[in-house]
1. When Rg/Rh (Cα atoms, Kirkwood Rh) is compared over structures I, II, III, which one is greatest?
2. Quick check on the output: -12500 is helix-only ellipticity at 222 nm (-39500 (n - 2.57) for each DSSP H run of 4 or more, over all residues; to 500), derived from one of I, II, III. Which one produced it?
3. For relative contact order in percent (Cα under 8 Å, 6 or more apart), find whichever of I, II, III sits highest and give me its label.
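Each reported figure results from applying straightforward, stated rules to the coordinates on display, with no laboratory input. Values in this document were obtained by computation on a predicted structure and should not be read as measured data.
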Structure I
Amino acid sequence: MCAVMHFEMPYKDADRAARFYAAAFGWTHQNLGPEMGDYLLVTTALPGERANMPPQAAPGAINGGLFPFKADWPMQHPSVVIDVDDIEVAMARVTAAGGEILGEPMDIPGIGRYVSFVDTEGNRNSMMAPTA
């Protein structure tokens, strides 16, 4: 079974979005800068102990990120990122199950290989094979 490992949402104004989620929910953020596409890494849960997992969140909790909205990108909606062992194998499973892969996998240095897909219900989500 592949678990949800991360969520993503687009933003139109990074500072405004960061202020909103900090004020409304107490989330913190880290701007990864232009070299990482101005991605805002979001922490929603304090560190906790999880067997065989990095201490990034309390058991059962996930963190996420906000990305800049771009008018020419497809389907920019809130979505989840699903943890997979092998991106190519998972892409084949998505296609065989009736989904559509959006583009080619991209390498995120020090993090893993990532690609988005559309499920049979028209929802855009993503999957990532973390770097070992």
Structure II
Amino acid sequence: MTIGELAARFGLATHVLRHWEEMGLLSPARRANGRRVYDESHVTTVAVIRIGKDSGLSLEQIRTLLARPGSRRAVLDEHRAALRARIAALRASLELLDHAAECPAEDFRTCPDFTAKVDAYVSSPPAGRTPAAPAFG
């Protein structure tokens, strides 16, 4: 298939596939006239790249996974730990937002339950977030 056909299959612009090729993520076959030719193995590779991007992996991390499959455990373990930390931070933020939305106090900032949640949130921030940069602010 052509670069346009492969790009269309995933709803991508062709320049994205060219960029991934420059980064070493894709290696299309070339015809005598110099045009790129893709097969079903490239469809799988693009799907892996998209899934990786959707999960928050960088293109460099994805390149490592594709180029050195034996290193996948370390890359994926590190990324999974980062995702778990983000999920914890998002849950804490959601809990604060839910309470603020449902709080019967006229000003939720004066509610003892809300201020206790804020104090707990500030005193032990999830990994990747400092008290000076709350996720709900």
Structure III
Amino acid sequence: MIYHCNRMKLKQGLPPEQIATALEHLKEQGRIPAVQSFVVGPEHGSEFDWGAIFVLADLDAYWEYLTHPAHKRSERAGVPLLEKFECYDVSDDPDPGLEARIAELQKRNYEADPELVTLMAGLASHTGSSAVTHAA
């Protein structure tokens, strides 16, 4: 299993309805067939405002999730609202090469989507498994 985790710090002064729309897009990501379960909600005890975790069975599911139209819509709606974004993956898979394979999927995703690279590069802070540096 791969637990794909996202942490988001919103820009100041956003209209509540714009935030609600972006959060609904995140929830739509959870309904992507490759996602086994998910949670989207406020993050407590940190500098981030919101968090989301998507549970994926394997790398095939990870790729399906990354490239699904609902994920693309969510990125387009949500990334422009963010000041800071952190993404990381937790897995019980004992494969020592899993991190490199996840990075390769992220890289392929960016190579196929230059608009996404531009969106992510515009963030003040972006770290973790989906950081734009994987696109290089």
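1. Numbers: I: 0.96; II: 1.22; III: 0.94.
Of structures I, II, III, the maximum of Rg/Rh (Cα atoms, Kirkwood Rh) occurs in II.
2. Working: I: -5000; II: -20000; III: -12500.
The value was obtained from structure III.
3. Details: I: 24; II: 16; III: 31.
Comparing I, II, III by relative contact order in percent (Cα under 8 Å, 6 or more apart), the maximum is at III.
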